[in-house]
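These notes open a run of structures that come right after.
Derivation of every value follows stated rules applied to the coordinates shown; laboratory data play no part. Note that the coordinates shown come from a computational prediction; the quantities given were computed from them, not determined experimentally. Cβ atoms are built from the backbone, for glycine too; each structure is taken alone.
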Structure 1
Amino acid sequence: MKKTKVDHYTDKEALEFHSHKKPGKIEISSSKNMTTKRDLALAYSPGVAAPVRAISDDPNAVYDYTSKGNLVAVISNGSAILGMGNLGALASKPVMEGKAVLFKRFADIDSIDLELDSSDVNEIINSIKNFSPSFGGINLEDIAAPDCFIIEEKLKEILDIPVFHDDQHGTAIITTAALINALDISKKSIKKVKIVINGAGASAMACANLFKKTGVPKNNITMVDRKGVIYQGRENLNQWKSGHATETSCRTLEDAINNADVFLGLSAKGALSKEMVKKMAKNPIIFACANPDPEIKPEEIEEVRDDAIVATGRSDYPNQVNNLIGFPYIFRGALDVRSKTINEEMKIAAAHAIANLAKEDVPDEVVAAMGGERPQYGKDYIIPSTFDPRLISVIPAAVAKAAIDTGVARIKIENFENYKEQLKQRLDPTVTIMQGINSYIRKKTKKVVFADGEDENMLKAAIAFKNSKLGVPILVGKEEKIKEQIKSIGYNENFDIEIVNSKDTSKREKYAKYLFKKLQREQGMLERDCDRLIRNDRVIWASCMVASGDADAMVTGNTRRYSSSLEKIIKVVDPRPGEIMFGLNLIVNRGKTIFLCDTSVIEYPDANQLANMAISAARVVRLFGFDPKVAFLSHSTFGQPITDRTKRISDAVKILKKRNVDFKFDGEMQPDVALEELYKELYPFSEIVGNSNVLVMPSQHSAAISYKMIKSMSRAKVIGPLLIGLGLPIEIAPLRSSTSEIINLASIAAYSADVIEYKKN
């Protein structure tokens, strides 16, 4: 079983991440414009009185006029934080904020974290009961057993909104899905299978309960706690443990594991030995889910069994049992039908939906999102990846249907296919795009030069690039200064990362000769001039590294203007033969993805340049997994009004028509015509109107102004500008780029190095 290293970070980096810009990980933003006096009057006094009266007359109207229907409270008292124990309510806040972030990222659910400073069960119940009208659902988290059982059971009795303790039921749902498929692969019957559960906490009991609901006979499950097997007649069992007591002569885990079909570990490192594994039945199923270290390592199982199906709670082994596959989507489905609860039928529906998804043929877009690898249903693929984009449409639909079928839904979904399409639009495409690219380059191990190695953000990006196993970073700069910076970030100054500069005389000589050969005729430069450039300019040096094959790709910028970096790069690297160089930005806002060009290179392109730009942009857009629909933008739309400045744009469209290109395009048109569907009926002859995703701007001025205004004044996410048409994979980070933005550009450069055919020197 293949194992990869886990990404690692220093405590200082983690603390800086949580404190950067705004402390914490969440914020509240308005969903309505608040720019005019009228807006304020509508939002508050006197306009707010209208929805107040409407809700007073009909309480269900609260879903129409407030955020309640998409708002979940994430609640903890900090009595069982991760694997660290009872650290109190305040210490649990970073975890609960993280949970809220996951709700938003994976299911577009808004969340508010609430940390209750109490260990009194009744006090917690009453607190949640009293503020519950504000929320569409309650997610309980990191509350110790047995309090978590009491709190959840009571809240489910008194509230008419979903209450879900993820530590219990999230784990149970994912584990049940994995069990369904593992039994199918190993040809075992759910009615006959013998299961041993090591651990008797909240998650273990929830797993046992859901296993039984799914078809496993009660007496076929043996549960083991710290004192041994939970058997009928054992003294001092609480009401929850006694419900899982069975008639058995087994008293220890070693006794119970003999000839067992399934082992589920929700306990501690090292609880299961290789000798115990040997005693299990043919084709054993072993879920070793203790975190951070499993009950037994998969490689230890392989030493004694070659027929086992293995899952863990870790991302560095196949078959990760991860609650993230469950809770966001379960709540999504429950909220969308305004369910009164999350019942057992809804949990089972979620488990089967997850299990069935792993059995399906993986479509090309999912392969792209997973980094180019096509997983196949089998021993190493029994549950989908956490980043499978199909989860958002499959699980909520199954949960919603189960809620409707069992009568706990307040509203019905008439067309589930339309509902699934709506669900797909909720995800942030930039995240999916970069995850796919990063997964791909992890398998290729490209060397990427970070030219401005002394810059703090560039250095942090290089370190993160290395730690995330995205490739091999190389820093250009003074070794002493970089090591000081590394130490200040929180790493040992001897952190394993390559640093290069002009002190390397052999490389310096090689690069000077390369540059002299290129520039002696182009610019009349002497060899000593080239040597001086090599010695004194990091961008020139780094570009020569890529041109000479000492590195695969490069990222620079952040410390100087874009044009300044580009000027240096093109001394070393020519454009790709037959292509035009330009800047392309990827912009995502409110679920819509567009590509904008030219944002950085050609000041005032002519018709031919605009046409060539469209062709190259379409090629790149396809590499990102999109079907290009190109709109040539102008202040006019289809000749109205006609001016001298619009002619070259309409001429570009005519040029493309003659070239018989394989993508849709049209123009000239204004940006709202290109992007908003309401214009379709005005211009029915155009397939581009209302659904364009590649916008070719009339000049660099308008392109750069547009993307920077979008980035500065909206919540849009921007990647780029990407340097298209250069002869080698080199990207330039704009001034003051964040560490994440630099990492994205480095990843794209590494990706380009593998998927684009470049001429090698």
Structure 2
Amino acid sequence: MKKEFSINENRPHESSVKHVSGKAIYTDDIPEPPGTLYGAIGWSKKSHAIIKKINLDDVFKSKGVISVVTSKDIPGRNDVGPVFDGDPIFPKKVEYFGQPLFAVAATSTELARKAVLKAKVNYKKLKTINTIKEAIKKKSFVLKENKILKGEPYKKIKESPFRLKGNFTTGSQEHFALEGHSAFVIPLEDNDFKVFSSTQHPSETQQIIAKMLNQKSNTVTVEVRRIGGGFGGKETQSFIFAAICTLLAKKTKNPVKLRIDRDDEIIITGKRHDFYSEYEVGFDELGVIQGLKLKLASKCGISPDLSGAINQRALLHLDNSYYLENIFVENYLCKTNTASNTAFRGFGGNQGMMVIENIIDNISRSLKKDPAEIRRRNFYQIFGKNITHYGMKIEDNVIQPIYDKLLQSSNYKGRRLEILKFNSKNKYFKKGIAITPVKFGISFTTMHLNQAGALVHIYFNDGSCHINTGAIEMGQGTYTKIAQLAAAELGLPFNKIKVSATRTDKVPNTSASAASSTTDLNGAAMLDAIRKIKRNIAQFVKRKYKIKADEAVYENGTINFKGKSFRFNKLIKEAYLNRVSLSSSGFYSTPKIKFDKKKFHGRPFLYFCYGSAVSEVIIDTLTGETKILRVDILHDAGRAINPALELGQIQGGFIQGAGWLTMEEVLWNSKGEITTHSPSTYKIPAVNDMPIRFNVEIFKNGKNKENVVNKSKTTGEPPLMNAMSVFFAIKDSIASIGDYNIAPTIDAPATPEKILMSINNLKKKL
């Protein structure tokens, strides 16, 4: 009999038809009860100032305005900082351009947005700190610095036959999710509130709002069915919008919807952290690193937000795939008069990886060797050279077979020879090629977040299954994969499983859908709940039919015990009639992980994801324009639950990473005002920016060694790092101008302007 369900197979996203037809319901699509009002936020036009006076008279008088809220209307905590205070809802002192000062509720969104522009604010300007270097000079930090020491880096650098010094910067990145920030709040009886929010973290949204209202958490219910992309930008940055919307609903006693204009959203919210590094490295004649000294600093904005954990992950990924026996790192978390930077796909890991990749690339240039060769020589090994700089033994290393297979399948060596010929014959167009590896750790570095809950019901009349978890569906297909896991566990067709909205009154105390752990955590919690129900059924069968019924095989709509078989629907109904519980909660906590943050030592990750990419580019040396000609990716997804979804994640992650490293540039002027605050001034990858040839393959020998659902591996964050190959292919094309004898100097993103400057600087050295 053919199975009616399966995991490890391609299956469409559960909302795919709704997505392409426009029928998917997002926060702004929720039907509005009569009397619904619409919000807008008035924000600061200065980057650092004391507010001497705010005159809101004209705002109150503006057409359609029903109410205005300020800090005086907040009964409880005036802050949305997730870990530390520092992000007031409405501040007394302005600390960045775009900081919310007040909000209005009006009869339409248009009228609300017009009204907030009528505020008259009298500022006393203060000096601003806009850059990392300014912050370091003025010792302006949001948290205490971190330091790591392993081995004898100073001695080893001094004794090395070759040494290099340099610096490197990676820029910021706007999240630019298709669905912008939005919230919809309905006041209920007993001063309760129902909150719909486009957020990756409903439980913390609930807590933030409850603290703001000075009410108990059980008076606030947060619900999320789906969000239209998050990428980390809706992990903490959504809190302020949900809080302000709730405050407006409380004051007006009406439902309120708050949908943020794209320009306002970019101006108000934080982004990916800029990182600046200074390094000194010692290496031998083979290019093997002997010692590394590194200063690493990030632009955090006005508050810690998640900067502590993000910088920690950057430090944990400084090695990427390379063994670093002797290393010293100083890490500075810089406070600047900009919006608090926050989580972004990779969560600091990719910024750390770019630092070591740039160092490896420069080592290769100095030795006049192919970077692919030098990268491989520095890899972690299976036996020996397998302990990270934070003391974790790597037990699942597959980077070498992935790397070697991709070198072969992409014809890297043959294409490099062809590129050398092309560059020798072309004066103005230059090609470049690069291969880079990925090793990315999976687990929250904040330990208590490595847990998840679930609620599962099986209905007796038709045997259908209803599931609630803490997972947020944001386009990545986690609902689909959880449903596939449930169908496989119960032996049911996929269409008998329904995964429903995340609600804080169904599954409490959830972690954010982040850290590439959503399916791992929530899928395991769901399976725990199902297995509890299965144990209830087994006990019933054992009791009634007097057979050994400790375990059963669930497949093709049947439940098979040793010696007896039942149709699923029939046995479920029979169990219900005999008062057997067909509902259960489930729980999962990640095992094995333990990390001492002070000593920076331990096992912060359950497992690693591996991958590698080869990118080939061509640049126009007269304009600095770049075209990605071909990309080959081989990525380890373990035993993929749904290969089609994983391929989509790998492709999408790569393109987003390529955007970060080649074109997405966030800029501020000298006054601290962000100038790239709209689609007209901030460029994200479009169709024409896709590689002409795009070959993506899942590593067929992949299998998670840890006890993770289906022995799968995540494809949330790790694939983004495959885009590092594009940046270093660009560096390779620039290097060809100097016959590969000089390492080009260029920071990320490699925009046309930076490429031209790099070319000019290189020519001066010839």
For distance in nm of label points 7 Å out along Cα→Cβ at positions 318 and 638, which of the structures 1, 2 scores highest?
1
When relative contact order in percent (Cα under 8 Å, 6 or more apart) is calculated for structures 1, 2, the one with the largest value is 2
Please state which of the structures 1, 2 yields 190 when volume of the Cα convex hull per residue in Å³ is computed from it.
1
If Kirkwood radius over Cα pairs in Å, for residues 566-613 alone comes out at 15.7 when worked out from the coordinates, which of 1, 2 was used?
2
Which structure, out of 1, 2, was helix-only ellipticity at 222 nm (-39500 (n - 2.57) for each DSSP H run of 4 or more, over all residues; to 500) derived from, given a value of -9000?
2
